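Engineer: Next up: the structures, one after another.
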Structure I
Amino acid sequence: MNDEGSEALLQQFEETLERFRALWLRMRLSDLLFIAAINGHAIAGGLELAAACDLRFAANNPELQIGASEMKLFGVMPSGGGGVQYITRLMGPSAALHFLLEAEPCDPATAHALGLVDRLCAPEALVDDTLSFARRVAKRAGRVGVNAAKRLTLDASTMQFEDAIEFDRSVHWDSMRRGGFLPGIEAFVARFG
């Protein structure tokens, strides 16, 4: 490959990563809940996409590999699509740094222990478990409740504590006004009051 070809490939890769960053940020800011159901290898960009989701459920299959192997393969950090930021928020800075520098994939059970995966499921039940959880949450909380939970756990966790407390108050009261709190209280009082 000549230099012009390499530079063109690098430019295309950067343009693709810009689209990944924009998509993953839209997912994080959305009031929808994104759950990755991992039932295959999640390596490099696959892990970054899963990490950008709000939750990650994985098939408890020791044959599956989850990892960021770019450092081992290319001597560079993962793609630049923002995945390092999501991985670091899941694992914590020191564990993420070690994981990224070691660049060795792990099985889903190890990924669960590291904080990369939120729930392990039997491989044959992964999709059903994921959909069941999503339906239960949607029925219970609706968009307003899901959005409030996302904001208060994902966004507030990166704020200074005093700012997070104020943010918590404002999101809480807004979701109570717009969500199902008042009808829920009325139904509770009617049933048990």
Structure II
Amino acid sequence: MKYVPRLQTKYAEEVSKKLMEQYKYSSVMEVPRIVKICLNQGVNGATQDKKMVQVAVEEMTIIAGQRAVATKSKKDVSNFKLRQGMPIGTRVTLRRERMFEFMDRLIAIALPRVRDFKGIENKGFDGRGNYTMGITEQIIFPEIDLDKISKINGMDITFVTTARNDEEAYTLLKEMGLPFKK
């Protein structure tokens, strides 16, 4: 028997039916779904110390459950002592089961650990049905060992959906369990 993540089952059994009724889609294939989750982290001070990027890649790999890659600069910026091709951050793209597993851990474990958490902002939509949120500390994830952290970094999390507009995407993410502010 194949393992199916909890949120994937919830989407198939509850969320898709609710969206189908609410927006009156003629086919199940029209119902918006989450395609991928992209995690992106810029490493401050990566131009001075190359090991900071390697540490960030390892942390991102632990958080995502999938190997992260270092992002490289696209052009030279003399004010920042930055050369083209230098590693300056990390990124990872999650799809299918890993995406649902990460989203479940984010909603159930990581976000409630944020200090003074009152919900996430609903201003991160881009007009095409995608949502981006920022996290200020990577230590909210329980996979990270606090004793091994040398520097606290934030990250951007982007939810890419097939929704046609922001209203559909908001409804989809809200039904999936993202705790938006009222």
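Engineer: Suppose Rg and Dmax of the Cα atoms in Å works out to 18.0, 56; of I, II, which structure was it derived from?
Structural biologist: II
Engineer: May I pose another question? Comparing percent of Cα pairs over 18 Å apart, for residues 18-89 alone across I, II, which is largest? If you can, show how the numbers build up before the last one.
Structural biologist: Details: I: 38; II: 55.
Going through I, II one by one, percent of Cα pairs over 18 Å apart, for residues 18-89 alone is largest in II.
Engineer: Can I ask one more? Computing relative contact order in percent (Cα under 8 Å, 6 or more apart) gives 20 for which of I, II? Provide the component values of the computation, followed by the final result.
Structural biologist: Details: I: 20; II: 28.
Among I, II, the structure yielding 20 for relative contact order in percent (Cα under 8 Å, 6 or more apart) is I.
Engineer: Which structure, out of I, II, was FRET efficiency 1/(1 + (r/R0)^6) of positions 122 and 170 (r between Cβ atoms, R0 = 30 Å, to 0.05) calculated from, if the result is 0.15?
Structural biologist: The read-out was computed on structure I.
Engineer: Name the one structure among I, II that helix-only ellipticity at 222 nm (-39500 (n - 2.57) for each DSSP H run of 4 or more, over all residues; to 500) of -7500 was derived from. Provide the component values of the computation, followed by the final result.
Structural biologist: Details: I: -20000; II: -7500.
Label of the originating structure: II.
No lab work stands behind these numbers, since they all come straight from the coordinates. Bear in mind the structure is a predicted one, so any value in this text is a computation, not a measurement. Cβ atoms are built from the backbone, for glycine too; each structure is taken alone.
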